[in-house]
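Chemist: In structure tokens below, several structures.
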Structure I
Amino acid sequence: MSRTYSTDLVDTVKEVGPYRLGIDLADTCIKANFPASYIAQVFDTTRQTIHTWFRGGHIRHKKRAKIETFIQLVEEDFQRGLLPCKNLADARAYLKDMIGRPIKVG
């Protein structure tokens, strides 16, 4: 089962000042109730890389456009009332529909 986000990360996201793409991604994922392990699959990377991004770490140029588009689409779905996800199954189904391939559990 996926773990929830730490209070330290949630506080960091709330306190950040200048625009940081990874922290914006973290904010979006926290609000949408997406586990980091699922987001790692969306971006074809590791969970550890996702956590590095969430804390403001370097994001390679080739991933930036995909992340920006992902954030934009998720924000639009917030406006439509489709998010946040109520549970892990909803998150998995939502992300599967978004990327067109299954999200693996565990």
Structure II
Amino acid sequence: MSVEWRSRSGADAIVLVSPNGEALAEVAEAEADALKAYLAVTGNLERWQAAMAWRPIDGNQRDPRVWGDLVVSRSDAGEISFLDPELFWEGVYRWFRSRGVDYNT
């Protein structure tokens, strides 16, 4: 499994991706506390599941591309396997810096 932060026109989501990377299993609304948990260096699937309100995904919403551009992808153990630097810093600004908050505090 992997967990991805995806962004579509500023509407962000955190999605749980099946092991083959082709279908989504669950989604959590991206909001400041969920993103803090996701971005934490010590993050992992167990911690993310506890910190976020996950809901199942149905039908045509299971394609990861439906949820927007991939910002960050992390394995269920927490290792980063993909990071788009431009989208990452744009998201950090939108969710934290523009509100006077550092994401790791």
Structure III
Amino acid sequence: MGKNKDLKSLGKVIGNIAIHKALIEHTNKPESKEFLKKEILAYRDSVIKKYETYHWNSKDKEKIKEQAIAYAKKKRSKKYFDTGIIMKDIEDFVLEMINELDA
């Protein structure tokens, strides 16, 4: 894959991580929490591998952030509209993941 495709892919996977982290906070089912945590770990490993493949400048990181937030927003409105997830939480989780990648 090229850098632009990986950028979009990173946005999608980071968006999924953000949605899953938000769902952990809003679900009442303990079995769901464990499943979501495992999914986050799998997604995280994928993100780290792709992220380390390229040098990402500040514009790239901003695009990744925008892609992730847009994907998470779309997924929330279609699939998780009744969960109580607020966009501020998703944005915070996206920023947290990007900061973790830069550390």
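Computed from the coordinates by the stated procedures, all read-outs in this text should not be read as laboratory data. All of these numbers come straight from a predicted model, not from anything done at the bench.
Chemist: From which structure (I, II, III) was helix-only ellipticity at 222 nm (-39500 (n - 2.57) for each DSSP H run of 4 or more, over all residues; to 500) calculated, if the value obtained is -19000?
Modeler: Details: I: -19000; II: -7000; III: -28500.
Traced to structure I.
Chemist: Relative contact order in percent (Cα under 8 Å, 6 or more apart) was computed and gave 29; which structure, I, II, III, did it come from? Intermediate results must be reported in sequence, preceding the final value.
Modeler: Working: I: 32; II: 29; III: 45.
Source structure for this number: II.
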